[in-house]
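Undergrad: There are structures below to look over.
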Structure I
Amino acid sequence: MVKKTDEMKDEDKILAIVEKTLDDGKADNVVVMDLQGKTSIAAYMVVASGTSQRHVASLAEKVQEELKKAGYKSMIEGEEKADWVLIDAFDVIVHLFKPEVRDFYNIEKMWSSVAKIRKL
């Protein structure tokens, strides 16, 4: 987990919020991919699973609340169905899945050739 300090860059602060929120919400199989220097879409990508649609939706809602509380903006897609919810916090992209949907899309494999992957 990333430690909080005043000298941290915004992307590291956002990542710390996301990691803590997912940990507190009991997200399963959380993976952080470091994309810095590999792509311009984000510094980090986080992939996690919820146990059900309700759990995925709850995790997404809580991540957005915590980011907003800290003064960070984010956009969300997929919250209606909650099989796969994408939260774009600009420097950090968060993918929240039901396990079977995560297995089907296998995002970690897609990014494994360019990203440093860390499991929490």
Structure II
Amino acid sequence: MFIFNRKEYKDRRKYLRGNSSKAEIRLWGYLSKSKTECKFRRQHSIGNYIVDFYCPNKKLVIEVDGDSHFEESQQIYDQERTEYLNALELRVIRFTNDRIFDDIEAVIDQIQEELNS
């Protein structure tokens, strides 16, 4: 079964790319300029989920979490999503919007460490 960038999610992916959060835009500025030396895809669908950033070569998913991710129902959803992605042998790392704005260099360093491991 084909699980990556399924056609039925194309419009949603396009919408999300055009309506990214400021934190996602800031992080994409670093990821898209190859400062990590790996190619990332933005708003990439995997199964029934659309992840913020995905590096296929390293099987790494990066999620940017805004305030809604602190609600209990969203945390349960995020956990199910992470378990699904982990079952596909993908690694998932998460950063809050605040962390991206307050300490982008540490975020990039952590991403680079994940890419190197």
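The numbers here are math on the coordinates, done by the rules we state, and not lab data. Source: prediction; values computed, not measured.
Undergrad: Matching task: -14000 is the computed value of helix-only ellipticity at 222 nm (-39500 (n - 2.57) for each DSSP H run of 4 or more, over all residues; to 500). Pick the structure from I, II.
TA: II
Undergrad: When you work out relative contact order in percent (Cα under 8 Å, 6 or more apart) for each of the structures I, II, which one comes out largest?
TA: I
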